[in-house]
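Structures for review follow.
Read-outs throughout are calculated quantities, based only on the coordinates presented, and are distinct from any laboratory measurement. The model shown is predicted, which means the values in this text are computed figures rather than measured ones. Cβ atoms are built from the backbone, for glycine too; each structure is taken alone.
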Structure I
Amino acid sequence: MEDLPEPLLAEIVKRITRTSHLNSLCLVSKQLYTVEAEHRDAILVGCGLDPSTEALVSLFSRFLNLAKVEINYSGWKPSNGDQLNNQGLRVLSSHCPLLSDLALSFCSYIGDSGLGYLADCKKLRSLRLDCAPAVTSTGIFHVAVGCRHLSVLHLVDCMEVDNVEWLEYLGRYGSLGELVVKDCDEINQYDLLKFGPGWANLQKFDFGIIGNYSYDPSYVLGYPYSYEICCDSLKDLRLAHIITDQEIGLRFLLGKCKALETLYLEYVIGLKENEMIALFQRCSNLNTISLRLMPLHCEDDQFRTVLTDVSLKALALSCPMLQVVELTFTLCGPNWPTEIGFTQEGIMTLIQSCPIRALLLNGASILYDEGMKCLSSSQFLETLELVDCCSITDAGMNFIIQAPCLRSLTLRRCKKVTDNGMAELAR
């Protein structure tokens with residue numbers, strides 16, 4: 001191995017993707033040890049990391065070309081020893097000049113001063129924080145000002161991030177293309193409007209509250225409930241567990257997006273069918289849609305999910321590139337199919353009109369064996385997942401095995417499907 005030319009060794013190293021294999025390879029020869037260190041551009045460390053300054057200096061001095069670093073303390077216990085702290089981020093920022101992508105998960109010892117050191121990482125383009133309880137808005141602002149090329153920012157379960165001065169700064173002077181804010185209790189949907197002109201460049205936006213719906217702030221004179229904002233570049237939109245109202249808050253996104261390719265709406269209260277139809281008609285490039293709905297009291301005095309077959313028809317007619325569909329119905333009684341605004345016929349019309357390759361139906365008591373027969377004739381369907389679809393029986397299994405392209409079938413809590421139906425699949 002020592003006689004092999006370095007370019008060949010480098011090519012060998014590039015083709016090995018598993019970290020354990022790379023670590024084993026380094027034991028073969030000193031030359032491989034050196035070449036692997038020079039060419040490794042990503043590293044993932046967790047509870048086994050020695051957070052002492054000496055150990056970190058040794059680690060990052062060996063891998064001088066690291067561009068992507070992920071530090072994940074998921075499952076950490078005090079018996080695992082200390083975590084990486086602010087001083088550790090100082091070592092990281094001073095020894096990784098090429099760092100462009102940093103993810104910190106469950107890092108309880110990292111706070112604002114640690115993020116302040118990241119301002120020295122001039123090539124940092126992506127920062128993902130997941131459960132960083134000691135980080136506040138001050139630390140995020142340090143990164144926003146110091147890292148001028150920042151294009152991806154994820155804040156998940158960052159409970160102490162409140163005022164959004166950092167968001168206003170990024171909207172005016174930054175170049176964010178992807179913004180994720182989830183389960184940050186001190187940031188509400190109206191605060192996000194302060195991103196202002198930054199919306200024009202944003203391509204992916206994900207906002208949600210995990211768990212119960214948060215109360216919106218009471219109306220205050222002069223509070224920025226709405227803005228004239230451009231979001232023509234937005235391709236991926238995900239909203240979860242929020243209450244919307246017409247023309248205020250993040251509701252504006254549904255009325256202005258034109259280039260969406262991916263849309264996830266998870267238990268968003270306040271949706272109107274007419275604006276969803278208009279959205280589908282504008283976004284002809286829509287490729288993926290996930291709708292998670294629950295019954296509410298609608299304007300026609302019916303208790304059902306707010307969208308009906310009229311929406312599905314608009315989706316079928318306007319989005320010829322649609323390939324991935326998830327429809328989840330929660331809290332809809334299995335004996336009350338009228339609580340679901342869609343019908344089996346509406347869903348089948350969508351399947352027949354678009355090249356659907358992946359379909360997930362959850363809680364769809366409106367799906368019967370006749371619908372399975374229709375699914376079996378789909379020329380594109382490759383992946384089908386049925387969860388809590390209580391109306392399909394073994395006869396439906398007899399139909400679905402005839403689907404010409406089906407490669408993956410998942411059934412969960414479909415109580416009328418028996419061993420006999422499963423036996424048909426195994427033939």
Structure II
Amino acid sequence: MRQSSTRTKPASIKHVSWRDGRPRFQPGRQLRDAGYAGKDLRHEDGAWFSRGEAIDWSDAFCKQLVKETKAAAPAKAAPTPARGKLYSVGQLFEDWFASLKFQMPADQAERQRQIAARNIYAPKTIKDYRQKARVIEDYDPSLYASPVDALSQPVLFGLYEALVAARGISTARGAIAVLSIALGWGKRRGKFTFRENLGVNPAQDLQMATPPPRIRFGTRTEIETLVAVADHIGVPESGDMTMLGVWTGQRQRDRLDLIDIGLQKGRRHFRQAKTGAIVWVLESPELERRLAASVERRRAAKAEALLGAEADERPAIERRFKRVILNEHVDKRYGICRWQPFEGQHYSHVFAKVRDIAVAGIRADNGVDWIIKPCPTLADFQEPDLRDTAVTWLALAGCTIPEICAITGHSLSSATRVLKHYLAVHPEMADAAIKKMVSWYEAGGETEFGI
């Protein structure tokens with residue numbers, strides 16, 4: 001009886017399989033994907049590897065795989081510090097508008113003290129700064145969202161040129177000027193360094209063009225037409241404002257805030273309600289008539305208000321009725337006039353209405369005759385032009401520039417700028433100048449000066 005023989009299966013060796021007792025390299029799927037192919041494990045003379053040689057080959061192959069894997073692996077990136085949040089132009093404006101300069105005290109007297117001390121901005125300034133910031137945001141949102149440190153002078157000059165083309169020189173200059181103020185505020189607080197502009201405020205020294213000054217003075221006919229229309233349509237306070245502008249040269253807001261202190265040595269004394277500044281002028285007959293009529297119009301209303309007020313309310317009523325200008329509009333819903341000061345832009349709208357009617361004129365009921373003839377030259381006249389009118393009329397009357405400044409509050413340079421445009425070509429001024437020269441010459445005027 002023949003005895004059958006049995007074979008023992010070799011122990012497993014990594015990456016090696018056995019076929020009929022012979023070793024073979026058997027790559028797995030990952031190695032096949034990497035390009036390896038199976039092969040018999042033989043010597044060059046064709047002899048098969050023994051078990052020990054197959055183990056040695058497997059160990060060497062595994063070590064080689066490890067080396068190749070390390071060489072192929074990308075270098076481990078060095079840890080990078082967390083990048084700080086970029087400080088944008090929009091964030092700058094937001095922080096600036098939240099600063100103390102923009103905080104208005106609730107108490108009016110304290111608010112005026114803070115404004116006078118330059119601790120806070122005036123409400124009109126705050127409104128203007130916000131509008132200018134909005135110009136930049138609306139026109140170039142990408143710049144508004146960009147980091148402040150990425151700004152450079154070429155970038156902002158490009159913004160300025162684009163704004164000039166889109167919005168005009170005045171708006172462009174104003175927007176860049178406000179941005180420059182905000183940038184200076186942020187730099188002083190260490191919020192950025194102007195890295196791209198070598199530490200210098202990129203909004204400075206852009207050599208922006210200066211818009212031609214708007215200098216417009218009213219003729220006698222224009223001023224008289226404005227006053228006549230105001231009286232005719234029932235807004236006599238607008239006529240008063242016009243005459244105050246011509247005879248005092250004060251700004252619109254200052255005229256609206258004037259308090260009449262009374263006559264002293266022939267001079268009409270006013271105090272500005274908000275700033276407390278004193279204004280006094282030698283009262284002209286025209287101004288005297290307007291002020292007297294204003295007092296008469298409000299006399300009954302003042303008496304009625306005082307009569308119905310408590311004792312502690314009367315001082316405020318007295319102060320209110322000492323204002324030179326009050327809103328005399330009659331509320332048609334209730335048939336009453338509240339006699340309150342003008343707020344915001346309300347008076348500017350009243351003046352615009354008066355001017356537009358003056359341009360068109362007012363006809364009589366028959367549709368043929370004119371009650372007030374049209375004055376089309378008023379179409380481009382603005383309320384602030386009354387101040388230039390005062391300067392020009394005073395000069396035509398022979399006043400010197402220091403005398404003009406003493407009345408209107410202009411600086412010497414600003415008054416000169418107003419007069420520079422008109423008086424060089426005004427025939428009355430030219431005639432007066434020649435007459436002075438003739439008088440000097442005929443009196444033997446000297447041209448040689450001894451030392």
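Some points to look at:
- At a computed 16, 33, 21, 8, 7, 9, 4, 1, 0 (P(r) over Cα pairs in 20 Å bins from 0, in percent), which of I, II: II
- If helix-only ellipticity at 222 nm (-39500 (n - 2.57) for each DSSP H run of 4 or more, over all residues; to 500) is computed and equals -15500, the structure in I, II: II
- Answer label among I, II for the case where relative contact order in percent (Cα under 8 Å, 6 or more apart), calculated from the coordinates, equals 6: I
- Computed 0.30 for FRET efficiency 1/(1 + (r/R0)^6) of positions 172 and 236 (r between Cβ atoms, R0 = 35 Å, to 0.05) - originating structure among I, II: II
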